[in-house]
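These notes open a run of structures that come right after.
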Structure I
Amino acid sequence: MSTITQNDLLEQVNERKQLCQQIKTEIVERLSLNIEPAWIADNQPLFGRGLELDSIDTLEISIALQEVFDVMLTDDNMDVLGSVNKIADFITSQRNENL
């Protein structure tokens, strides 16, 4: 059993922050949104009352995730697009499965 050190935790937190920032930047750039990536909260809904994205935006985000993060969305896991945190969780889980 391995022991997690404080430095390990700090590294994981920093990696998570960087991943969330990269996701936000991709969303803003791919969808040509007139906002700063930092304005998107990690738990903010991306659809509905959140950023009010639509089905075309879903396709664009899916393509970005595949191209940038090498993860594939299917009809069965489209719910991961609910927020930046959900996308980050999905990317992290996919990376861990591929180790």
Structure II
Amino acid sequence: MLRNIFSNFRRLDWILIIAVFLLFCLGLAAIYSVDLGKEQGGNFEKQIVFGVLGFLLLFILSSINYSGWRVSGRTLYVLTLILLVSVLFFGSTIRGTRGWFN
């Protein structure tokens, strides 16, 4: 089991993962500089938490066999399109943008 996990890590595209990590760090620096002047920050810490969760999810999902996604790919695609179109009709407008369900 553990050997299988490590063999999956060797097959990852590490250049892509490093590029994503560097972009994440650049985004952290930008959020930190914006948050620095505010009394109530918190965006920097939130971004770190979401970034760590995102990288964990990346490694977990990369170890799953992707052939299973092929079977349900069309269904997920159609479901996503239905949700996107339904926001236009049933979504609420916030600051001039219609992008959320109430």
Structure III
Amino acid sequence: MVQGIGEALLERIVHDAAGQPVTGTLMDYALPTAGDAPPSFEIGHLETPSPLMPGGIKGMGEGGTIGAPAAIANAVADAVAPLGVAITALPIVAERLARPPHHPQRKA
């Protein structure tokens, strides 16, 4: 789940005008840490055995990262919709949350 928080809010690859990455080290490419995790969360398990594999076995390694970015993006989208702001890309960073130029409440 914490990796999903990183995908939604922190992890961003930035390129310069020549197309070279400028976020090539951990100093400028943010990754989530334990401090970014909520103090507690509940995990629920839903078993859906595969009909194609003996024993119903399926892989599940990335399962915790799939839902978090979408859930976070939808929560932020709901919060900023009254301001005329739309979430169109991840990660959700401050400069992407600026009001559109035509918005009546935009401040210079």
| task | Figure out for me which of the structures I, II, III the number -7500 belongs to, where helix-only ellipticity at 222 nm (-39500 (n - 2.57) for each DSSP H run of 4 or more, over all residues; to 500) was derived from the coordinates. | result | III
| request: Consider the structures I, II, III: one of them gives 34, 9, 8 for semi-axes √(5λ) of the Cα gyration tensor in Å, for residues 25-72 alone as calculated from the coordinates. Say which. | output: II
| Upon calculation of relative contact order in percent (Cα under 8 Å, 6 or more apart) from the atomic coordinates, which of the structures I, II, III produces 17? | II
| note | From the coordinates of one of I, II, III, distance in nm of label points 7 Å out along Cα→Cβ at positions 33 and 65 came out at 1.5; that one is structure I
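No value in this document is a laboratory result; all are computed from the given coordinates. It should be emphasised that the depicted structure is a prediction, and the values quoted were computed from it without experimental measurement. Cβ atoms are built from the backbone, for glycine too; each structure is taken alone.
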